[in-house]
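Listed after this line are the structures, all set down as structure tokens.
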Structure 1
Amino acid sequence: MWRAHQGKEALRAIFDPDLDPREAARLLDRFLAWAQRSRLEPFVKLGRTIRTHRAGILAALELGINNGRTEGLNRRVRAITRRAFGFHSANAVAAIVMLCCGPVELQLPHDSTTNQ
């Protein structure tokens, strides 16, 4: 149990927002090596999955982009469509979604045209 807790905390430390991307890559490699040797089957499987998606994980850490806003908007739209079950047309549902969510404007952290 203690080894599993240590592994979880090591993985959590990789996603610290104050961490330099090179340091995060080094910690990720250390975690992957530990997970491979751990003999805890869930961590071995997690290590294989992370190794497959390593480049994308490091790119997300470097750019600071995640899909949190998209998932939040998706949750809101799904809740609205559940409430709108009795509407007579899809246009009415689209109108209520636009009314509740408004125009969506995302500003990416690396987009230099919007930071001027």
Structure 2
Amino acid sequence: MTVADVRALARTLPRSSEHLIRDRVKFRVGSIVYVAFSRDEATMGFGYPKEERDALIAAEPDLFFLPRPSDLRFNWVCCHTSRLDHAHMTELVTEAWRMCVPKFLARQRLGA
């Protein structure tokens, strides 16, 4: 899974835009970042409900990990891009995007 894979998906998501901030590729809806890559693109952070992230990490600890301590206040979790398959990436990125857009727009794109 690469930045190009995420870019191809993000281009299809309404209101999504790509930005290069401090040599890091980030995808946003308005001012809200929903996916961000490390400088070396080895890890990807994405929006994810705080209440559910411990369960996600416990289910696949070799793939997912917590963000740095200063980012724990956000709905955010990280993963190793080399271990993430395309189908899983599609699900995670789409759900992170869904958290940032109005509900009517998510319903238009994803259905009920």
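Supply the structure label, taken from 1, 2, corresponding to Rg and Dmax of the Cα atoms in Å with the calculated value 13.2, 37.
Only structure 2 yields this read-out.
Could you figure out which one of 1, 2 the value -22000 for helix-only ellipticity at 222 nm (-39500 (n - 2.57) for each DSSP H run of 4 or more, over all residues; to 500) was computed from?
This figure was derived from 1.
Given a value of 0.4 for distance in nm of label points 7 Å out along Cα→Cβ at positions 10 and 34, calculated from one of 1, 2, which structure does it belong to?
1
When P(r) over Cα pairs in 5 Å bins from 0, in percent, for residues 2-49 alone is computed for each of 1, 2, which one produces 5, 22, 36, 26, 10, 1?
Value 5, 22, 36, 26, 10, 1 for P(r) over Cα pairs in 5 Å bins from 0, in percent, for residues 2-49 alone corresponds to 2 out of 1, 2.
While we're on this one: Can you say which of 1, 2 returns 27 when relative contact order in percent (Cα under 8 Å, 6 or more apart) is computed?
Going label by label, the one that fits is 2.
We did not get these values from a lab; they are worked out from the coordinates using the rules stated. These numbers come from a predicted model, not from an experiment. Cβ atoms are built from the backbone, for glycine too; each structure is taken alone.
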